[in-house]
Structure P
């Protein structure tokens, strides 16, 4: 159980007065203190304009520092964007694919991973292949070994499956693919859930967002790029900070035209006037949960997700598809109800029981999210509702 005051936290989340909220894996809910700080930051920037822009950009810089601390990387290796989809597209748009090349992703990825790579393969005449995920390192090694070919150029896989909540041992991928195949990890469903270090991934790129488990503002995504891998994702949008040296008329408005050199810094992907105040608000969200303690949050999520899996598994006709072991799983719990599709079961839970969750496609099932604020009553409500779904 949490070592923080759970009921106090829940009192700061107004939606819990009307809903059983088990959908953090889709959209997190922001507590009152964070929301109040976000509104103050937004008011200052939107009403102060250029006079307050320095404060807004400084707030965004602080968010990079805070996020870098969580991820175990320097802040200057992180580029901010709107969401994980932006991060994936940042990589796919410039990644050097050629006819006959292959990209490997998994059978449990979000469309935001699959579709950008599918488009990139279509443009280049490359192919997109799929591998089955597993929480077992040796099984994942075997699955990857079967899926890889001499034409594989990048493996793009989630750290936590958005379909089943399986925690994937992505640290073994490098051993299988070797040094010449790039690795992209989607950490959208892990950052804020439990501690990890990007260094352990041995990846080239890691993407994620702040609006899920960090419960930050919507529109706060990020991409991390390994210093030696930035050349694999040349920019496809261009602004002053994209180039080295940065913009000056003396340098760039002359003939003959100067040679184009891309800056070797993550900020080269950040374009123009942006919603710096949103990322400044992300700082408040991170600091709020950091004060609770990341280990305490992970312990609480582990306790709640384990409890709900055990209780659901006891119900006749209910199948739990998420691994039971916490080390192989996450706060995402996926289950199916005999005789009902995921769409049907999800709709009933929304409409008849006011339980926020979502359906998943493969398997056709319902996915719930146990977050830092989930309590025993939430578990009791979802279990009782599921028990009555077939009636």
Structure Q
């Protein structure tokens, strides 16, 4: 089976990380020939991408309501004709527009719904006042027309995302949605074992420094812990446009000795092994791959309800799901886990067991069934 995965770039992100894990796992299956295409050479996962056959083919499609669209797909089409894929599996909206602009008969097309793509929102009268929304509605019209022609299939990563697309797509396409939650290489994160006799409360957060990841709220939680006289540390892994603002706020809050921003790292699993609780503050979370990575490492999770991550939390068993941005309540739950060593040990063990059901090996088996059927 020839399988082509398409994603705009390999910048740091959950979708990009999952695509690489899928391609690596699929390439180890006898009879699977896997190719990964990106439109940009931006690659923050070079340590992973070298394990797959990866081609950079600059491509773009920018539709225009009133003028001539920008279309750059010829090189990609030549490559597709060359490798003759049985499946084209696309990720993120930019890849949708490019890969569906010209379609081939006899190919199964699969859209991976990594989030609630706003371009698919249905029309509202207020949209008439927004040029951006009118453009998105036009893109929606074009892509749905192509989806119908090829009987496009969809993978939703959570119940939250599945519900969104069932409401957003025509009934003839909504029936083609398969719920397939994301997966990780559990062995990679459980490999280090777990020392639950750690003396210092250490919190870890992983994510791009962008508004929806909401690291500013994590600083409010840190302030609450400091007011209570708790000896703790917080590390934030990731990078992005708001990182300098967060670092400035750390200084202004007098949290320099407790909070650090480390930037992007390749060895996330080693950091997770050294910390005790994972705290997630994202206001919108279609799934929460990093929550699984933390649990596979034995970390209880305290997280804001961002939508899709609600599927991953069993309150009091592998963590706590909190429905509002209440720094005191977050601090309460963190201390409830930390001060009760028996509870911490039970939650750590259960978190690891819970994560095993999302292992990449079983995921790939289900994905291959979807490809074949």
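Read-outs throughout are calculated quantities, based only on the coordinates presented, and are distinct from any laboratory measurement. All values derive from a computational prediction rather than experimental measurement. Cβ atoms are built from the backbone, for glycine too; each structure is taken alone.
Remarks
- Which of P, Q yields 63, 44, 32 [Cα extents along the principal axes in Å, for residues 17-208 alone, calculated]: Q
- Which of P, Q yields 14 [relative contact order in percent (Cα under 8 Å, 6 or more apart), calculated]: Q
- At a computed 0.35 (FRET efficiency 1/(1 + (r/R0)^6) of positions 49 and 353 (r between Cβ atoms, R0 = 41 Å, to 0.05)), which of P, Q: P
- Structure with the greatest value (metric FRET efficiency 1/(1 + (r/R0)^6) of positions 249 and 361 (r between Cβ atoms, R0 = 41 Å, to 0.05), set P, Q): Q
- When mean count of other Cβ atoms within 10 Å over residues 89-96 is computed for each of P, Q, the largest belongs to: Q
- Structure (P, Q) behind the derived value 21.7, 66 of Rg and Dmax of the Cα atoms in Å: Q
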